[in-house]
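What follows is a set of structures for review.
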Structure P
Amino acid sequence: MLTFQLPDSFVAAYAGRPVPWGYADAAGNSLGEITFLRTYSRQREDGTKERWHEVVRRVVEGMFSILRDHTTKQRLPWDEVWAQETARDAYERLFELRWSPPGRGLWVMGTPLVNSLGNSAPLQNCAFVSTDEMSAAEPALPFTFLMEASMLGVGVGFDTAGAARGLTLQDPRVHDASEGLVLDATGRALPPVVGAGTPVHTIPDTREGWVASTAMVIDAYLRGDELPVMDYSLVRPLGAPIRTFGGTAAGPVPLHRLHTALRGVLAGRAGEPLTTRDIADIGNLIGVCVVAGNVRRSAEILLGRIDDPDFLDLKNPEAFPERNSYDPARPGWAWMSNNSVVVDTATDLSGLTEAIARNGEPGVVWLDTTRAYGRLADPADHRDHRVQGYNPCAEQPLESFECCTLVETFPSRASSKEDYFATLRIAFLYGKAVTLLPTHWERTNAVMQRNRRVGTSMSGIADFVDTHGTEVMREWMDEGYGVVRAWDTELSEVLAVRESIRTTTVKPSGTVSIVAGVSPGVHWAPGGTYFHRAIRFRTEDPLVTLFRAAGYRVEPAGEDPSGTSVVFFPIRSAARRSEKDVTLREKAGLAALAQRYWSDNSVSVTLSFDPETEGGQIGDVLRDLAGRLKTASFLPQGNFVYPQMPYTQITAEEYEAASRRLVPAYLDAVYDGDLETIDALGEAFCDTDDCELDGIRINAELGGAS
């Protein structure tokens, strides 16, 4: 039971109010609502799903319950009148999508996993752990943190520092079952067949059980431990509900594949040193396992040295074909992490420009600027001198085991500067509230309770600049930063906690910006004016059935063909300019503006460029950005850099052709848990023209779009 409640009468007034979802397609289906329904709407025990006004209530009541619980525990004053007034303002601004928690907050804020257990880990977007934490006694330590955090939906950054720890691979005693993984008709693993006296480890059906079993494999090859036969029979089968965290189970197959792959890359190498490649393989294979096991993709960044040729070659298919395979039968895993080099502003980066022009990697992290500065408009303060790395999207500098507490605002949705500043106060209040809850990781709490780092982000920056101009954006950023810092001082005194070491950021804002219908972070509309937005769904998700029946292109995901489907949504952007209309230098300049006047953490920026006309400019742009940004990554524009990319540019003719096949998707069936209607739509759909027409007719008769 949440300790703070809004009046039912207040919330009821929003039940029938239209939601300003983002990005309606040609059939009237809103990509914003689809993204919300797929990703952030929780399913109840009766099979129905939350609607937007209910999620807004859960988030706001959860946020203010944390504040109230903190004041009660610390025996501090609590002003109920102020809380009710502020909570109603927070509700209105969130309902109208002027601000938003990150996706993590939309999903779990206000649930027992957070509020009853008092654990903020599921609310954290991202984290970093250094493999310098590896030791002969605990070689798996950073990887167990990476895996558990990833399973909670936390994107994790890691580095190659462990390669300098002097660890060597061991030759453990390995036990095997007489057969590989065998599933029964329900998808549950059968107990292994072993000889008498053979040690067996039965993996508990818990997140901790998955992590502990993986640590056993790693420790066997890095510490020489005996490796028993793994029994996966308790792991719930594919599609079974996960009641605490939400969603459905992946079944035992991804975990078995992970253990098998780890043995494949580590076995038979006793006496060899642990290498950069090994660290990358372990982290990436863990990430692939979690991708297959969760509707939310894992996110990883791997940081390495510029003088390490193995690190620079990790994504080179000529050097490492197995790791970089896109064969569905034997997919690789090197794609799992974004790779960046850690350098200083004086480092010569000319040796990287050819690789960056080819595929966009590696990215660049200027660690000296990161450690010395907050906003670059302010003098060096060296408050981040302990920072060791970054989160996967590189908007938050972090110490080892530190997580990022993020929240998002949309200045292009504000009616005035004053209105936006009022939204900033609400958004930062959310972030500060999250810092009041510890995680279940002691090492993480030791850092986060000291730093109380918050990343209050802006998204839709490019939309705003194209509408109001760069100078107005600079003014809102500079003055808005002052509002946030002053509000932090006031809040910290009232809550009797430390002021936050950093307060502002620019996150990439993938799915949340889609819900709000604004350009993501500091980027212009990706993919051009016309693009396909590829979204991954569990194959058994009822939405996949609806989208097939509504005429959308659906295909198996390359990384998980049996368990994940990719749906392609044709979109026409309403932005004044598309990404392809903006030069590389202008994109870099806008990111630098945000780093100077807004973000005292960092700015997540992927600088897209035309390889033919701008590839030769990368060296000059990197030299110009040294000392003006803390991180930067690049991406060549085009359709075929990676398969099934989130955004793929299409022509106006392709957009029209794809749109002609579409009909409104009957989303009310998903909200209401009406599986019979969804099944009927699925049965009506087939590959022939006649069946497609039958599906369209049935869909229209059921009421079309919700």
Structure Q
Amino acid sequence: MSWFFLSLAAGIGSILLALGLFGYIMKKDSGTEKMRKISFSIKEGALAYLRRQNRTLAVFVVIMAFIIGMVSGFLKNPIMGVSMAISYVLGSVCTTIAAYVGMRAAVETNVRVAAAAQRGLKAAFPIAFYGGAVMGLFVVGVSLLGIVVLFFIFKMGFGWSDSDAASVILGFSFGASALALFAKAGGGIYTKTADISADLVGKIELGIPEDDPRNPAVIADNVGDNVGDVAGMGADLTDSYIASIIATMIIGSELGGGILTTLPLLIASVGLFSSMIGLVFVTRSIKKSPGRALNMGTFSTCFIFVVLLFLITRFSGLEGSRWLGVFLPTVSGLAAGVIIGLTSDYFTSIEKKPTKQVAEASTTGAAINILTGFSYGLVSVAPPVLCISAATIVAWYIAKIFSVDPFYGVANAALGMLSIVGMIISADAYGPISDNAKGVAEQSGLGDDVVAITDMLDAAGNTSKAITKGFAIGSAALTVLALFAAYTHLVDIQSLDLISPKVIAGIFIGAVMPPLLSALLILSVGRNSERMIEEIRRQFREIPGLMEGKANPDYAKCVDIATAGALKELILPGVLSIIAPVLTLAVFGKEALAGFLAGSIVTGIIFALFMANSGGSWDNAKKYIEEGHHGGKGSDAHKAAVVGDTVGDPFKDTAGPSLNTMITVMSLVAEVFAPLILLIIA
């Protein structure tokens, strides 16, 4: 029972610490009346979007819960069917809570960061980071708590075997993944609709600064930072975290159960404790560079985790040296995650060569800026893919050396990469909080010195978001490999014949899914942006005195355009991700679906890495020019960089981050529905 009490303590402790940090933030000065009014507009827009999204998706959740309950009940028994449906709903609720808590913390923190920036960087940074930590700790605590409580009820309360209990909580992971896909896709469409529209009309056509209060899209842009980068990314990482734990538990249960089933819960628990301790190192490391402080927190958390991981595996009860077959693969996954994060930092940081070269390319026009950023994005794919490959091979063979199932070793590598997700989400949510704080400072007229401090926070936030995306994508790769292994065990596939026409067809169909989804999402952003651009132009054209600052724009209209368009456009990509694997299995068979999953994993990871890193580089190249390089704001180079950033926005914040969620969803669909379909077509 040690797994239950330790996991319970980690989950509850994380939630309580998150609530304590939220109370600390709420006691801070929220600035002037004008600042509070701007912050209130952002908060109202963000919460209104989330409410409409939840109402829209509630119907989907109910229908899917019914289908999953019927499928599981038919294959096993009615009690397990109902339990599977309840697990699915709870997973959906967990993701919804993740989105709400993160957004609520962010919208309350941004104005307080702007107010604190008047006293300097050291005063503002801890508030911004603790605002992100509220989300990081709360959502990971709730996720771990949900898994451990459900598993305890099914195993100890119902007396089910480890295998049955683990297979039923697969519904929890499926619910989290499906809602995460919708949240990430919808939030990404919303945020980039507003961001692109505000930049193209404001910066390019009218030459007004970013976050200028005269721009009708400025509040929608600030809202978008929260619904996309906070709510969406939080749901995304929560989904990967839950999937990695449950996939490892399922494989462990098939290998005999016992400690192999519950060890993933213990590893996740010490990872969460490490993140809680690592928070201290972040706020105590701030001197002149927020980015270095965030990196210090990440490295400290990794070190603490390795120490605790050694203790938890060494004394886990695995006989002989088998514990090394869990410890070393988990460390290999963590190391791969750190290297992928550092790679993302190199290719996206405002201080590194690639981004500076993208900025320099802007002096010759938008075309060369885009070509340079595009090329560096492609180059940036190679190191992470090599890391993922190395981690997979190392985990596989080390596990075999110490008499541990190699699939279990790979699953633990994924868990190792996600073990410090509490710290990773904290650093990710810090980014949009700092971005919003900069917007509040500019719109409130706090002065260039205060805006410069928020700019420093924002630049570090862009890099931290890029590193987070690297972690999310890398961990998704290893997680879906574990899910792929679970699928092959489930349908009894021993090997794949790569010259079989059905397997080849499955590989190609799966491989086309990530680029197809990317296209649908980017086209959605384009269509929605066209509507908002026309509205911004109309307001400047028809509202007397708006350009002169003598009249107020209609912010609500732009918020409504972004909201309605995002909710309309997210349905097709989400539904397609669920239907495609089912159709592939029904038409071509189980081996073809295995090929489908393999193809989607490869192209999904490549596209996700490419778009995340190229988009981050374009964004920071623009910021580098805005600091005064290559002519500064308003120059031809700046206008070219804005165009590049506009291209990169849907890459890094809409399509790219949605792909790792998509491949997870498709793998879970395969596991949930394959037994029924195979029974029908047999």
Item checked: For 22.2, 65 (Rg and Dmax of the Cα atoms in Å, for residues 230-597 alone, calculated) the corresponding structure among P, Q -> P
Next item on the list: Using distance in nm of label points 7 Å out along Cα→Cβ at positions 86 and 358 as the calculated read-out, with 5.4 as its value, let me know the right label among P, Q.
Entry: P
Margin query: When mean count of other Cβ atoms within 10 Å over residues 38-45 is compared over structures P, Q, which one is greatest?
Written below: Q
Checklist line | Structure (P, Q) behind the derived value -11500 of helix-only ellipticity at 222 nm (-39500 (n - 2.57) for each DSSP H run of 4 or more, over all residues; to 500) | finding: P
Item checked: Winner on relative contact order in percent (Cα under 8 Å, 6 or more apart) once structures P, Q are ranked, highest first -> Q
Check: So log10 I(q)/I(0) by the Debye sum over Cα atoms at q = 0.05, 0.08, 0.11 Å⁻¹, computed for just one structure, reads -0.23, -0.61, -1.23; which one of P, Q is that?
Finding: P
Check: From P, Q, which structure was FRET efficiency 1/(1 + (r/R0)^6) of positions 478 and 654 (r between Cβ atoms, R0 = 41 Å, to 0.05) = 0.45 calculated on?
Finding: P
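Only the coordinates and a few stated rules stand behind these numbers; no lab work does. Since this is a predicted model, take the numbers as computed values, not measurements. Cβ atoms are built from the backbone, for glycine too; each structure is taken alone.
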